[in-house]
Structure 1
Amino acid sequence: MGRKFRQPVEMEIVDVQFPNKAYGIVDGKVVKVKGGIKGQKVKVHVNRRRKDYLVGSIIEIIERSPLEIEGKCPHFKECGGCSYQSLSYETELKLKENQVKETFAREGIDDFEFLGIEKSPREYGYRNKMEYTFGNAVKDGPLLLGLHKRGKFYEIVDMDSCNIVDDDFTAIRKKVMEYFIEKEVPHYNKKTHQGILRHFVIRKALSTGEILLNIVTTSQGIVDLDELVKTLRSLDLQGEIVGFIHTINDGLADAIKVDSIELIYGRDYIVEEMLGLKFEISPFSFFQTNTFGAEKLYSIVREFAGDIDDKIVFDLYSGTGTISQIMAPVAKKIIGIEIIEEAVLKARENAILNNLTNVEFIAGDVLKEVYNLDEKPDLIILDPPRDGINPKVIGKIIDFEPEVFVYVSCNPVTLVRDLKEFMERGYSIKKVKCMDMFPKTVHVESIILMTYCGSEEK
């Protein structure tokens, strides 16, 4: 790496590409780091060399960017949850919009109508789900329930005033932490693999106010959860606790896995309402974390789809079937495919709940199941995971040759990779619109409208 880079170096962040990949120039060499805001002066530890650039990590912000303002979150500097707390919302939206456009431009994709970025209906207090971790701020320190410190695996931040959730989340989290401090129940130590308390998950239906709680522990001890439920139900909340679940997880990984699950109180789901439909959300169901933002997102999808009366629609990577059910009232038939069986079961239940008889959900991998479909779709909606569409199946998806594709993506990088495949097969990108589903974070959704133009335009 050279002697000059054995010590930390100082540089200015020249630009930031999606997702949160910043770079600067040091002695004529490009240095890439995770995080940072354009215009910041930072101290960087350079730890890897690549063919055309160096890789480092920010160890100190020497000077703030001219783009920054005084952030409203007191945990911003130490919490690893948000990256754009120090930006005005207008600046954040412009930054995300430009990152998406630049990602397209780098791949030479520019012949389309760009419709800008739609802001979230709520800038703060928008999340309907939070996964907190039990731990401590320092070794052998008092018990905490919060989020991981930035760049740390063991240390926890006490999230006493997190501004991306509403007051109910804050009140419940605080009371749970106080309860276990008083009871002197130990948290699970990820080094020794000893202890009881691991995670605490809050889900809240923002339209109905229903709250579902899930505490995750090991099997190494018994905890009086009935008393905890009684304590939590006595809180003065805006919403209502309708269910409390206890999950046992003895796995070594720092992730919520289920060895066993028990309903302690109420029911094991909450009911959310969106665009005139009802959705039952279970403890591990996927549901967009920004309910009111999701309404905007799905409205854009519905708008891009156009007139689908008497038309057949495939919804690939359908999750709990939210998009399918929103499209169903104006379509002839919807077929959704999702690999997570629990999500499919919940999708089917929600279709019954909404009296929808023209939707079919298939549990299986899109990679395999598309080969079993014998109907000809007029429209295909794609909402794949962050890695995009599996290269082994994208050709088969295009082979259906629907009139229209609507592609929803949370990752512009894999999105443009996939779009090039569609363009080579005769599809033209007509419209691109962004939706900010996650204010104060680096993430952004993109919605793409593609229509078939014929082989002569390949």
Structure 2
Amino acid sequence: MKRRRVVLLSLAAVVVLVAAAVFLLFLRSLHRVETAQAQCYARYQSMLSNLADSQVELTEGGSLVGVYSLETLGLYEQAAASVERQFSALEKMPPEEFEALDTKARMAWKDETHATPQPVVLDTQGLTMDAVEQDLAKTERHPSEDAYAYLENGAFHIQPEVQGNVLKDRLAVTVFTGLLSGAQVPVDAPLRLSVELTDYDCYIPPVVTASDGSFDYAALLQEATQDMTIPVSLPGQTLSLQVAPLVSTDDTGKITLDEQGLKAQIAQFAASFDKDETPYLLTTYEGTIKPLTFLPCSYRLDQAGLLTLLEDSLTRLSADAVEAPYTCTRKGEPFSISGTYVEVDIQQQQMTYYKDGEVLVHTDVVTGRKGGYDTPTGYYQVQTHSPNAWLTGPDYRVFVKYWVGFYLAYGIHDASWRTEFGGDKYIYDGSHGCVNTPEAAMKIIYDDITIGTPVVLY
């Protein structure tokens, strides 16, 4: 009896031990299941994190434009959906929730088929480029410049084109689409891509280049000279030189002149200008030409000098006016009213004193009373130069501070008895023939003028 009890106790102990071992094995198996699920969940979360951390870096000419996430580019949701499809509901369940499931459900998961996670292949159908376009717009853009021909030193030259940085329409979209289409986000790391725009044919090119052979020098010259004329200025007239018939170009762009044609044209100019014993043509203070009939001279166009000037203008294709050189002779000697001289315009009642070609004094005056004491017109020179003079006549005796005599008893002087000058006063209240001048202006003239200075009155 005792022996039987021992046997039964032994069997019971064995059963307990076996049950305990089976239970321990079950617990261990359950732990492995929970561990495997936690690993699946961690991998699931890691893949989503990799998607969030993936980025594309955009540079242009080595300078950073921007860094963009998949979410910014509108690709995250599609990529995340791809991750979601790779994991079952239980694999995507947080471990604490999985462990809260009943044992049967947890153990049943062990027997399911578990696919190995694969890299996520990007689909660019949802690509959004707003952020990229905004960043690209921050860069200062300048268009490409075409090559062009220019004239220098008597020849056409080509200025090479300049490549601008204005992007082709939707270029960035094309580049990003090509780069990202089919790109894969690794299972165990974020995707890292870099784009350098200048590596692509991304800028609008010039239309005309230096090497495309499109420059027709003859056509360029024809276009430039079609209506071009060079004004040729002479006293009392302006002549016009037609440019187109006198210039041509060779295949290298060098301008050549028709020398004989140019000389013939200049000879025609001379024929219309050259005159003997003709009134001197004075350029007045007003800028008009005044023929001085009392001052005859002979004019000749300097044909050689004009030829040199026009050759230069034609070679440069300059349409600027040319002051034609000429000679004026009187009594066989060169003659010119220029430099330092006095100009008296009787009709305008104005006097101008020129010093070395520049106006030193311009003032209103009063000349001789019209119809009785007219101021003599003509070309004279300063004869006398005296301070503090008494001027006397049959019916007057006046004191002047500054006297400049130019012909007989006629001169230029101040007139303290006058308060107004200019206008038509000379018609009814003129002088006895002298040029009455405001004292302040007269002082300047007196202090500067010298004996022999020309005085022209008209």
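Taken together, the values in this text are just the output of simple stated rules run on the coordinates, not laboratory data. What you see is a predicted model; the values in this text were computed from it and never measured. Cβ atoms are built from the backbone, for glycine too; each structure is taken alone.
Going by mean projected area of the Cα convex hull in nm², which of structures 1, 2 comes out largest?
Across 1, 2, mean projected area of the Cα convex hull in nm² peaks for 2.
For structures 1, 2, which has the highest computed value of FRET efficiency 1/(1 + (r/R0)^6) of positions 78 and 118 (r between Cβ atoms, R0 = 35 Å, to 0.05)?
Going through 1, 2 one by one, FRET efficiency 1/(1 + (r/R0)^6) of positions 78 and 118 (r between Cβ atoms, R0 = 35 Å, to 0.05) peaks for structure 2.
Assuming 8.8 is distance in nm of label points 7 Å out along Cα→Cβ at positions 94 and 318 as calculated from a single structure, say which of 1, 2 it is.
This figure was derived from 2.
Match the computed value -7000 of helix-only ellipticity at 222 nm (-39500 (n - 2.57) for each DSSP H run of 4 or more, over all residues; to 500) to one of the structures 1, 2, and report its label. Present the calculation step by step, with values, prior to reporting the outcome.
Numbers: 1: -7000; 2: -10000.
Value -7000 for helix-only ellipticity at 222 nm (-39500 (n - 2.57) for each DSSP H run of 4 or more, over all residues; to 500) corresponds to 1 out of 1, 2.
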